[in-house]
Structure 1
Amino acid sequence: MSTITIEHVSKRYGDKLALDDVSLNVHSGELIALLGSSGCGKTTLLRAIAGLIDPSAGRILFDGRDVTAVPTRMRPIGMVFQSYSLFPNMTVRQNIAFPLKVRGQSTAAIARRVDELLALIGLGEWADRHPSQLSGGQQQRTALARALAPDPAVLLLDEPLSALDAVVRLHLRDEIRRIQQSIRTTALLVTHDQSEALAVADRVVVMRQGRIEQLATPASLYETPTTAFSASFIGNRNALNLPVRDGRIRLCGTIEIATALTTPRALVFVRSEDVRRSNDASGQAATIENRIFEGSTTRFYLTIPTDDGPLHVKADWPSRETDELRSGDTINVVIDPRDAHVFPG
């Protein structure tokens with residue numbers, strides 16, 4: 001395990017600033033997810049930590065030691081890529097053993113370590129198979145075991161699940177979390193998938209345009225986003241552009257939000273699961289425009305009439321409780337002001 005300190009790291013490619021004064025402290029044994037859309041800088045930051053690119057400015061430290069100029073091969077890291085990068089002519093066992101052989105470990109020590117890792121990733125029965133005989137998930141587990149073989153202080157994962165199908169991706173996501181928790185290796189995972197980041201990470205770094213937008217635990221990020229971008233990026237939220245009048249925002253019907261904003265309009269974010277059905281007079285009439293069955297939940301697209309024009313929102317409700325609802329139906333809905341996140345419009 002190792003701590004990682006990123007101090008004011010920037011990376012410039014010509015006129016493009018890929019990383020813009022990024023600072024971050026990663027605790028020993030922690031798994032941090034670097035989350036963002038394409039081009040936000042998350043992979044650039046991971047590659048800088050790995051030593052695969054040189055920062056234009058700033059420092060990177062492992063356990064307080066400056067490794068900014070240390071070559072990749074001299075850093076105590078293991079790395080897993082989106083492409084499995086296994087040696088096709090080697091078996092699972094031989095692939096895992098390879099970095100240990102390079103380091104000159106004894107045959108007995110290599111055999112013990114490989115057996116430990118085969119048990120950890122659950123591939124003992126496939127140890128003598130070649131990559132072409134494995135599924136995508138099995139290949140990625142082999143790549144993970146190979147990265148862990150030298151017992152690295154830091155594990156770096158560059159979108160390791162993006163090439164897998166949905167069912168395998170979910171299973172391996174949980175496996176990565178289980179394995180990381182069992183060995184407590186400090187780890188950073190790059191992903192563009194918010195559900196993946198929320199499921200596996202101790203903390204999540206939301207990145208935008210080369211900068212850190214928000215750093216928080218998964219629960220805190222989901223419940224209390226601190227910027228409009230974080231609110232729009234995390235969770236299935238409605239983004240409502242509403243007028244501000246006398247320090248109040250009318251959400252729908254008689255529901256209002258008090259605000260200190262002085263801007264004429266506000267961006268109000270409400271999660272789709274926080275638009276609730278109401279059976280009493282406190283609700284606001286809404287028309288169902290469309291419904292999409294998604295298994296355990298059904299997504300409803302609603303139109304709510306307001307004095308400022310129709311409000312279009314989506315709501316996610318349990319399918320078993322809403323089977324009778326159809327497009328064109330009018331229902332009552334309610335939104336608790338405490339579930340709304342307000343930012344300047």
Structure 2
Amino acid sequence: MTTSIRHIAKLAGTSVSSVSRVLNNSGYASPELRERVEAAIRTLNYTPSKGARMLRGAPSRMIGLMLPSIEVPFFGILAHAIEQELFQHGYQTLICSTAENMDHEVRYISMLLAQRVDGVIVASAFGSIEHFGVLRDAGIPIIAIDRELSGIADDAVMADHEEGGRLMARHLIDLGHRAIAIVGAPAHSQPIQLRLQGITAEMAKDGIAPATVAMAEEHSFAETYRLARELLASRPEVTAIIGTTDVSAIAAIHAIQDRGFSVPGDYSVVGFDDLPEAAYVFPRLTTVAQPIRDVGQQAARLLEALIEEHQTGDESRQGAIVKVPVTLIERDSTGPVRN
């Protein structure tokens with residue numbers, strides 16, 4: 001197993017950022033802390049990489065892009081938009097697909113340091129983000145994308161997920177639906193939690209609550225299809241299903257049709273993302289469109305500006321959370337509540 005600074009921090013009983021300060025000889029580290037870290041380094045036979053030792057020469061013109069999974073269509077489109085925008089301005093992109101695995105994130109961080117990247121764009125799959133502190137301590141500009149990274153990245157670019165949740169719920173309520181179920185994944189995702197907040201807040205305005213909320217840990221068609229099948233069998237009063245992503249909504253449509261029901265005749269279904277598949281599935285999916293490419297391009301441009309500020313020593317600009325507006329695209333998968 002490759003030794004990382006996370007292992008050193010655990011053995012030394014301190015934080016990743018504290019280990020970084022000792023390795024980089026940057027910032028204050030007490031003699032007692034330095035001794036503990038150095039002892040852990042000796043025990044684990046750890047050799048700091050050139051990146052971890054901060055041997056940062058001329059700009060590398062390389063950017064790290066860390067995403068939970070490029071198998072997920074949303075992140076594939078996002079990665080392409082970011083890579084193309086950066087390429088036009090002379091940057092190469094190192095794409096890190098972490099498989100929503102904490103150890104993968106930590107190892108990729110070490111790799112990005114060793115490659116002397118000029119900046120990082122990241123959508124972390126986890127609420128615990130201390131391991132990103134080593135990038136911040138190394139002075140590498142960081143942009144959070146699709147979710148916030150409080151305490152690590154002052155800048156973030158994302159769709160207005162909560163407003164999107166409100167739009168989904170309001171559309172179904174206006175069609176007369178009251179027994180509305182939610183199917184989605186991944187349950188731990190910050191954007192998904194924001195969408196759920198928007199959905200429940202909008203439903204509460206009409207004195208109703210979700211009939212059921214079925215969330216999978218893994219964001220896959222198979223898992224959300226299974227949840228939708230179970231929901232249809234156990235909650236006959238439901239007349240509409242909100243998919244927290246287009247993949248979840250399309251899985252729900254397949255589950256409904258496989259049980260011999262129709263969309264939107266028996267059930268209305270709405271999704272979130274407006275992936276290309278949303279316009280091709282039958283019936284065509286009503287969905288909240290988030291401008292994925294625009295989110296990616298804005299994040300890339302913001303990072304380029306941060307890199308320039310970092311290289312010139314300009315620290316006057318305040319961080320910003322950019323929320324990109326979303327819109328409801330009405331297609332064929334939603335209709336009035338059945339009699």
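Quick note: the coordinates plus some simple rules give every number you see, no bench work behind them. Just so it is clear, the structure is predicted and the values come from calculations on it, not from any experiment. Cβ atoms are built from the backbone, for glycine too; each structure is taken alone.
Quick check: 1.8 is what I get for distance in nm of label points 7 Å out along Cα→Cβ at positions 61 and 77, calculated from one of 1, 2. Which structure matches?
On the way: 1: 1.8; 2: 3.1.
It traces back to 1.
Quick one: helix-only ellipticity at 222 nm (-39500 (n - 2.57) for each DSSP H run of 4 or more, over all residues; to 500) came out at -7500 when computed from one of 1, 2, so which one is it? Structure of origin is 1. Taking mean count of other Cβ atoms within 10 Å over residues 5-12 as the criterion, the top-ranked structure out of 1, 2 is 2, with the highest value. Looking at structures 1, 2, which one was mean projected area of the Cα convex hull in nm² calculated from, given that it came out as 18.9? Structure of origin is 2. When semi-axes √(5λ) of the Cα gyration tensor in Å, for residues 141-284 alone is computed for each of 1, 2, which one produces 27, 17, 13? The correct label is 2.
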